[in-house]
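What follows are several structures.
Coordinate-derived values only; no laboratory data. Please read these numbers as outputs of a predicted model, since none were measured by experiment. Cβ atoms are built from the backbone, for glycine too; each structure is taken alone.
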Structure P
Amino acid sequence: MNGKVLGMIIIAAAALVGAGVWWTAEYAYFEPVEDARIELTRVDGTVEPILAENVEAIDRETSPISYRACFETSQSDAMLTETYEIYAGAEPLNASRGFACFDADAIGEALEQETAIAYLGRRDIEYGIDRVVAITEDGRGYAWNQINECGAAAFDGQPLPPDCPPAPERN
């Protein structure tokens, strides 16, 4: 076998492996979440579902920050901001290309331009992971899981901030 043929085989194999890795990262393991509910944390700390229609959600078991959801709500900005806890530092994370309703860049831009407000969905949905919900002025909503300050410190092996609960033991 000459060098050109061997080189082409190696390049073809690398391309196939690369395509497989990309497909796995973008599409594999994501499953639709049946009966997804959108919840927000009230300013008194209780968590309750909000009125949400046309909810689409995906998640995968392989990562605690894979959850993404899109929905619509008729609840007003005034009622939401008076009733529910605002989430500082919301940073929408990219979704799978197959979940087209969730555009992290557009959501982030809406948050920066203050045409959307981020709320705490549920703190510590899993240790160190918060569910964040952003709702735009026109009632479009998005939800994702985001690492909080306690999780960031625990996952990096740093000392926990003073207001964090103890991290669970790792196996």
Structure Q
Amino acid sequence: MPAHPALPTARRTLAALLYEILLTAAVLLAIATLLTPLKAMLGASPLAELLFRLLLAGLLFAYYGWCWVKGGQTLAMKTWRLKLVRADGAALDWPLALRRYLIALALFVGVPALAYAGWSRSLGESAPFWLALVWLPLPFIARGIDPEKRSLHDRLAGTRVVCLK
């Protein structure tokens, strides 16, 4: 890895992100399809719903973690010639992949969910949804103020996304 690898443009990052969202939706749909009979057997209970969601999150981490550790690239990253590496340019290991996944999960799911839950009591029905969505682009907007042009979840996890030639 060169000392100063090329950084992806915002346009390239957004294109890869949109493709990643489509692939993630497909992976989640496939997992949910396979797990639905199990969920039906367990019945409708809060515990069954919690287990179902935790299993979805765990299997999704298995996909991302394996891609990041195996070669530093998900399918979308391969398409857009991007690679995820440690801040020093080395390959990721499983603990760092888990750390990045959990930080991203907290930023992209946890913070908007907490914002929605907090605002829904005082603002009614539709306004909290839109206000919660405001939080979603913030980890990427952080690239504009980060000296190394890293997203917030990459900065917090100690990783970076670089371009491949």
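Comparing structures P, Q by volume of the Cα convex hull per residue in Å³, which one has the largest value? Evaluating volume of the Cα convex hull per residue in Å³ on every structure, the highest lands on P. Matching task: -20500 is the computed value of helix-only ellipticity at 222 nm (-39500 (n - 2.57) for each DSSP H run of 4 or more, over all residues; to 500). Pick the structure from P, Q. Clearly, the read-out refers to Q. For FRET efficiency 1/(1 + (r/R0)^6) of positions 83 and 123 (r between Cβ atoms, R0 = 41 Å, to 0.05), which of P, Q scores largest? When FRET efficiency 1/(1 + (r/R0)^6) of positions 83 and 123 (r between Cβ atoms, R0 = 41 Å, to 0.05) is calculated for P, Q, structure P comes out on top.
Computing relative contact order in percent (Cα under 8 Å, 6 or more apart) gives 18 for which of P, Q? Matching structure: P.
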